[in-house]
Structure I
Amino acid sequence: MKIVFRILLVLILIVSFIGTGYFLYQKSQKPPVVYETDSLFYTDIINKTVATGSIVPRKEIDLKSQVSGVVEKIYVEPGEILKEGQLVAKIKIIPDVVALNNAEANLKAALINYKNAEKELNRQKKLFEDKIISDFDYNQFLLTYNLRKQEVESAESNLELIKEGASKKSGSASNLVYSTAEGMVLDVPVKQGTFVIETNTFNEGTTIASVANMNEMIFEGKVDESEVGKISEGMQLNLKIGALEKESFTADLEYISPKGIEEEGAIQFEIKAAIKLMEGTFLRAGYSANADIVLDKRDSVLAIKESNILFEDEKTYVEVEKSDQVFEKREIETGLSDGINIEIVAGLSPEDRIKRL
């Protein structure tokens, strides 16, 4: 019995050793690699570039005062529709002390000269009536009198303009700001009591209100230098406005800047496109938008995923499945790409399956 028991124990140990070794061997073997495959498909391929920008009115006008002073009254609010010539604001003039003193001094001097000319004219008139002086001599004094009278009127008007912003003779008030165009009030950046500066050749002046025609809106954006050579005036843009996700708009490209501007290390070119507004559609100025510019398009072409392509020695290849998990490298000719899908011009048929890379 002891011999039999020993033999069984040895057999058990041998079987256990062989089983453990086989298990460890199987576990050490790598599982076979199974490659996934993709089929070819028909799709529309659109090659486009994207420009970022905003929606702005084609013409926006800043209304400014002709005189410096304090805003006394504002007659409009943002969103209001203005007609050309409509009153926008009234400016209370605060005269410049130096200019006021000079104007008052000029008026006093003009009055003194006028009174002297009047006295001299009255004296010469008697001499003329007594035929002591000629018509020519009398007319010289009459001319001087008229000139002095004109100087007084001019000095009075100048003083009125400095003090009130208007003169009785002119009949118009320069301290009143009128709209120079028809459109919607976009902004009124000043309030009553705000000091404003007049617009002249030395400064732009303070803007009282901004007015624009909201029926003529354009897209202003920028395109990278790598794409600007592919676009041209007349191309159609598809606009996506962040605030109006459910609506789509189109625009016609009408301007490409001839000069680029460096921004964050890249050269950008400004573009402008006229937006086609549907009746009843209102776009607010300043909406941010992205514009898709279609550079080229192919309809219903045979295509594959561009990620499955191999590039070697300036040639294009894919790995085509010949039998189960057996592939061969095949050169192909490609066409238009949208960055995800690429057109197959030659080298593959619709029945082929290619290795997924």
Structure II
Amino acid sequence: MERKKIWILTSMLVIMAMVLVACGATPTPTQPVEAPVVQPTVAQSVATEQPANKPTELKIAVGMHVLEEAWTTGLLQSLDRIIAEKPYGLNISYDITENINDADAERVFGQLAATGKYQIIWAHSTYSEFIKPLMAEYPDIVWVCAGAGNEALGKNMYYMEITGYESAYLVGMLAGLMTETDNVGTVAEYPFPIMNSLINAYFDGAKAVNPNVKTQFAFIESWYDPAKAIESTKAQFANGADMFYSQPIGPIEACKEAKKWCFGSYVDQYDLGPEVVLTSVVIKWDPHIMTVIDAWWNHVVNGTPYDAPLEPVLFKLAEGGTDLAPFHGHEADIPEDVMKQVMDARQAMIDGTLVVNFNGEEPK
């Protein structure tokens, strides 16, 4: 009986093995499955590429006639503000070359370009005729000429101009409203259009609020001659002026001695005479500097050709190109109604309801 059971079990196992073989179900060891290799498409390759290298540093050369004048100080203050802001994440620095006279200008600026150190060369005076031969030789440099008398050359040369005459109009209003002698004065360096525009606007502001006001002015015919500027200021005081707009270095010393209210120019000059400087006509080069930095960045990173305008680049009060300096506590010395009238005029300039026109004619 037992032998019969074993025979039946053995027969069943044989039959099952035959069935499995017939069905092709012979088991095989399990193997890991590898993912198929997929070649990236062109679009996928572009998307996974590292971004192009972008510059991290920007070096600027600044060339000028005289370092000590407020015209230059204003530019350097603006450069320092831009450096602190680090546009495009750039580490920006600048070198200064002063006492560049016209006879040496082309040679000096050419030497600066030939070093290969500088991406922007800022010629801070009337240097365009000396920059013109260098533009094509150094097409990747952004050249800048600043100030009256330059020629707008386009391409990679920008002609920058300031528009402080709106702020000069405002200090003229202060002078016309606060004078006790109906007599206001000013001294400037040369009868260049930009300086003429400051004087004319100053006088226009004074006359707008005080039709009886008399005006005095003088040019010292020098970029830097404090002694002559002081002498001219004292002469105007002797002739009745009691409010004074100081453009060159020097007049504020005369105002301190005579105890006359005055206004600084180009930069906040409160520190030169805290007891007499009510405010200053401030020139801000910040938007000008950013214009050329933007142009250089787009040229280097995006391949955008330089295309400077064939006219001066200007920024008015509403665009951040000029303004009044702080009053540094002298608000208490200005009648409330006078301050309101001046600040209302400033806001009207921003709103576009008060338009002060550029007048570069020599004052009369």
Structure III
Amino acid sequence: MKIKTKVLVIGGGPAGATAASVLARNGIDTVLIEKNLFFRKPCGGGIPSLAFEEFYIPRDQIQREVDAVTLVSPGDMRVKVELEPNKLFIVDRGRFDAFLREKAVNSGANLIEGRFISSEQSEKLHTSRILTKDEEIEVRSEYIIAADGVNSRVRLSQGIKLHPAIFTISEKISGMTAETCEFWFSSLHAPGFYSWVFPSTEGISIGTGSREPQKMKHFHETFKQRRRLHNRATKMSIYRVPAWRGDLYRQGNIIFAGDSAGQVMPLSYEGIYFAMKSGELSAEAVLRGDAGLYEKIWKDKFYTLFLTAAKISSHFLKNDRRSEKFVSLLQRPELQKAGKALWLMKDFRIHGLNLINLLGDA
């Protein structure tokens, strides 16, 4: 079967589904490809309340509401940070992603379950091969939005190497609760990263991250012992999270969005909100008829924010002494205010600069 469309969106997660929704809502002929409609990405599922306002997400998608986070230093210093008036909402990724795809379909996008194989360009059109359960489809499009994740096949098809990545390992534990989102720092179980405990739809979600994949299970067990989680290991998921470099936005009329572009915020490694924003901004560039605008509008909104988070991460998560100092500093109300504005409100203009100055003075 052959299909011709204005835009082919590869990947039906938050980035791709959002892009397809915006395009279809504006009358653009859009095909959305998702390789597995039942995939549930291993993820804590945390989204700032800001996203629900910006993207008109119904509150029935919220599984848990979190109004505080707890940071634990390598030396067991604990700092609780109240998030009010904002919150962190926990969603079920399988249900949430399906909702976003349904929203795209209701806006007029054509959703196909299939796997991207390859793409070739001739003149102004891309010809992409999509393999479904029943047949191979040929899709001709003027634009491609590549939102197919950290292991992007579109990247590889264009001869672009995959992003360097952080490895995470996580599991769900039922029968337990957590009142806050917990971030635990120590080189013993999360060198250069953090371990976490998040409230989940059923129990808690726990995990840890590292650049050393061969040590992931050891780090995870070390963290569970430190957190006194003595359950038998349930099914664990190991996943790659892209390390942001800010070096890939498009190749011709192929636009890269979300994890395929490494648009995961350093330090917090938050991805859902920025995936949705990248989908929105990539669609905006297409609507304005210039794929090159995507890089400009993304950088105008987020480049300095990401760069600041990267600098904070590289400095304070370098070793346990600096991580101890980082958690200690976050006892100060003015730093908490600046950090919350940066993380939850994505407001760099005033509070971000203040955060840099305060941390620099420390």
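What to note about this one:
- Looking across I, II, III, the calculation of Rg/Rh (Cα atoms, Kirkwood Rh), for residues 179-218 alone that yields 1.05 traces back to I.
- Ranking I, II, III by FRET efficiency 1/(1 + (r/R0)^6) of positions 139 and 243 (r between Cβ atoms, R0 = 41 Å, to 0.05), the structure that comes out highest: III
- Which of I, II, III yields 0.99 [Cα Rg over 2.2 N^0.38 Å, calculated]: III
- Once mean count of other Cβ atoms within 10 Å over residues 123-130 is evaluated on every structure in I, II, III, the highest one turns out to be II.
All of the numbers you see were taken from the coordinates with simple rules; none came from a lab. Note that this is a predicted model, so its numbers are computed, not measured. Cβ atoms are built from the backbone, for glycine too; each structure is taken alone.
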